[in-house]
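Trainee: Down below are the structures I want you to see.
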Structure 1
Amino acid sequence: MALSLSEKSALIKQEALRLGFDCCGIAPAGDVGEEHERVSQWLTEGNHAEMGYMANHFDKRCNLTLLVEGAKSVIVFAHNYFPQEKQPPHLPQVSYYAYGKDYHEVIKQKLFALMEFIHRDIEPVEGRAFVDSAPVLERYWAKRAGLGWIGKNNLLIIPGKGSFFFLSELILNIELAYDEPYTESHCGKCTRCANACPTGALSKHKLDARKCLSYLTIEKKGEFSPEIETLHNRLYGCDICQQVCPWNRFAQPHQTPEFLPSSDFLQYDLAKWQSLTEEDFRQHFRHSPIKRTGFVGIQRNAGKIL
């Protein structure tokens, strides 16, 4: 007997949890509607800083059926990365998501395994897997798939779980049963994220990447402009807007061995970062998200840690 759409979706979600994902929601692939105008305005205002790639393939970014031929469903996954053990606060800080192995490598393998499961046990399927690697409006689709809402810090907040999650997607050519979009926001009048941002990058539910410490320490190329005197002890990325969010009181440590840091990494002080040779950096971080910034970028950042 053929499976119903709801049975197919239930089996996919069950297998996603078995593979280690924490949440899974499903939405019909298509156009992003009113989000198109909001993203267009954000880009026009230059809020993406030097990340020119964010303006590329804008039509595909706003319509998944143009990105993946024959797309009918988008399955969105959330994978916890909140650490159990953290760096002492006086040391140069690295974003929690970069404590362990590169999430692109880890999560992509799980997505491939899930697609194989669907193809083998549910029905023949074609599609593509994405982990922060294509023009996909991930937070929009996570909200559309019912996972949570986009907070004032511009991150997806999952009710009862918080925001320390990687997002990823399977975009497939099969129909499934779809989840109700998440239409509420539970930020209320809270502005702790904007108030705590040391550079004023957050305002009126909008992020200005030109001021954001995550952008400056990871994506920014070349030297900093003269007005940047300090990185506020942030060497790679910045979790401040998440750390102060009341919803992250619900965050639970992840159970993914690949995301665990080495004990010596958690104790890296400024002298250690500054003494790394390029070969040391290449060896220590070849499977880490930190490699994105590169040796020169990390040394540049270390020079702005006071």
Structure 2
Amino acid sequence: MLKRWFKLNLPITPLSTTSAIAQQESLTQEAWRKFRGNRQAMLGAVILLLIILIVVFGPWLYSVPINKIDFAKSTLPPSWEHPFGTNDLGQDILARVLYGGRISIAVGVFSMLVAITLGIVIGAFSGFYGGWLDMLLMRLTDLCLALPRLPLLLLVIFLFRDAIKAIAGPELGIFVLIVLVIGGLNWMSVARLVRAGFLTVREQEFVTAARALGASPKRLIWIHILPNVISPVLVAATLSVSTAIITESTLSFFGLGFPPDVPTWGRMLYDAQNFLEFAPYMVIFPGTAIFLTVLSINYIGDGLRDALDPRLS
């Protein structure tokens, strides 16, 4: 009888583990099925993938110097020699669009990482511990939300760009400063999402059981609770990339972004503002690149939101 009971109950643990793994795989497959069925999301993914491939490998295939000045070819319209035309200094616009795409997208991605990291840490500690810490962190979040972002961005860049250029160099220094400033002013929505998720999940039974078994607060936060609230964070991450790209373009348009020899898409718009009447292509091509990139990222974000929402079948 004892042997029979042991044989019948021996497979319970591996079967439970296998069932949990299978359930997780089925949830992932279901989310991918819903995302793949969203035409706008798939269109955005294809467009974004093409843009990334073009800006990564394009400068190798189209190896025209980006800063070569030739006044004899100033403001030439698109042609076989210069498919996107030239700017007022005779520089090839296509080469500058390809090179600038790397920097603009890199700014978006790294700014997103800064914003997501700050938002997750602040939201997790606020939602998990509650009390006076929650009140302090949420009042800080409200204060940052109340600040006018664009004037604050312009002020911080203006005050610190010379200092950081002296430390890290003109190109790397301004890149680091822009990433930190944009990311440091876009974490608030992520913090609110994470806090709301923690307030809900921390009271569920599996968290109570883990706490009863002696799990440390660190393990409860990062292992048990955070994976269950990460879905809205992924959506916010995709949207923050497009926000960062637009913000960098705005800073460059105001002349507080990268220097003239670093052709980001926003910097190209700033340099072309005096040539709109007789050389509109100087604005059309970098503007179209920004438009397509931001639109595709927004489509992907909408698709992720729908795919990860359990209320939508």
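Each reported figure results from applying straightforward, stated rules to the coordinates on display, with no laboratory input. Just so it is clear, the model here is predicted, and its values are computed rather than measured. Cβ atoms are built from the backbone, for glycine too; each structure is taken alone.
Trainee: With distance in nm of label points 7 Å out along Cα→Cβ at positions 109 and 269 as the yardstick, tell me which of 1, 2 scores highest.
Mentor: Details: 1: 3.6; 2: 2.2.
When distance in nm of label points 7 Å out along Cα→Cβ at positions 109 and 269 is calculated for 1, 2, structure 1 comes out on top.
Trainee: Consider the structures 1, 2: one of them gives 0.50 for FRET efficiency 1/(1 + (r/R0)^6) of positions 125 and 149 (r between Cβ atoms, R0 = 30 Å, to 0.05) as calculated from the coordinates. Say which. Can you show the working numbers first?
Mentor: Numbers: 1: 0.50; 2: 0.80.
Here the read-out was taken from 1.
Trainee: Going by Rg/Rh (Cα atoms, Kirkwood Rh), for residues 197-284 alone, which of structures 1, 2 comes out largest?
Mentor: On the way: 1: 1.00; 2: 1.40.
Result for Rg/Rh (Cα atoms, Kirkwood Rh), for residues 197-284 alone over 1, 2: largest is 2.
Trainee: Next up: Just checking, which of 1, 2 has the largest value of mean count of other Cβ atoms within 10 Å over residues 141-148? Let's see the in-between values first.
Mentor: On the way: 1: 25.0; 2: 12.4.
Result for mean count of other Cβ atoms within 10 Å over residues 141-148 over 1, 2: largest is 1.
Trainee: Match the computed value 4.7 of distance in nm of label points 7 Å out along Cα→Cβ at positions 69 and 93 to one of the structures 1, 2, and report its label. List each step's numbers first, then the result.
Mentor: Values: 1: 4.7; 2: 2.1.
Source structure for this number: 1.
Trainee: Given a computed value of -24500 for helix-only ellipticity at 222 nm (-39500 (n - 2.57) for each DSSP H run of 4 or more, over all residues; to 500), which structure among 1, 2 does it belong to?
Mentor: On the way: 1: -8000; 2: -24500.
Derived from the structure labelled 2.
Trainee: Here Rg/Rh (Cα atoms, Kirkwood Rh) was calculated and came to 1.10; which of the structures 1, 2 was it taken from? List each step's numbers first, then the result.
Mentor: Values: 1: 0.97; 2: 1.10.
Going through each structure in turn, the value belongs to 2.
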